[in-house]
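Each value in this text was obtained by applying a stated rule to the coordinates, not by laboratory testing. Predicted model only: the values in this text are computed from it and were never measured. Cβ atoms are built from the backbone, for glycine too; each structure is taken alone.
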Structure P
């Protein structure tokens, strides 16, 4: 489990509590702040899931990961070279 998954879960829970407290007390700004914190927690948790899945894929299929990285590097190099050639 990635630390972002844990942190995201904590932020999500804290945001839900804050949002509920704001709704219960009628404080719209607290409710909105809680909803924003909840969304931030969900996004951080999703990032943690992606990191965890990537790590598992690299451990399970290192050659596949190396190939994907090489293709991405080649594509990025071609893009940068193409942009530089247009300016020159």
Structure Q
């Protein structure tokens, strides 16, 4: 019985730590971080799709992030999703 409680508590704590790590990865530090864009959903052919599934994200410089869509027709939808993302403050160019 106690072993079950400890196992359950350990599992819950591990999930809480992973969630905290994910949240800390999205903290804005003045550097371009691809993790900031992980939660962006793009309206792709009428279906919300994560940006990471539609494009590759690279940061060649500290303050620059390059997003290369796999399908060039999705470019406008990706730009709109980035502009509409709350608390992101990014301007696609």
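Comparing mean count of other Cβ atoms within 10 Å over residues 4-11 across P, Q, which structure shows the greatest value? Kindly include the intermediate steps, with their values, before the conclusion.
Numbers: P: 16.8; Q: 9.6.
Sorting by mean count of other Cβ atoms within 10 Å over residues 4-11 in descending order puts P first.
Sorting P, Q by FRET efficiency 1/(1 + (r/R0)^6) of positions 12 and 60 (r between Cβ atoms, R0 = 25 Å, to 0.05) from high to low puts P first, with the largest value.
Determine which structure produced the value 33, 17, 11 for semi-axes √(5λ) of the Cα gyration tensor in Å, calculated from the coordinates; the candidates are P, Q. This figure was derived from Q.
Here relative contact order in percent (Cα under 8 Å, 6 or more apart) is compared for structures P, Q. The highest value is that of P. Computing helix-only ellipticity at 222 nm (-39500 (n - 2.57) for each DSSP H run of 4 or more, over all residues; to 500) across structures P, Q gives -33500 for structure P.
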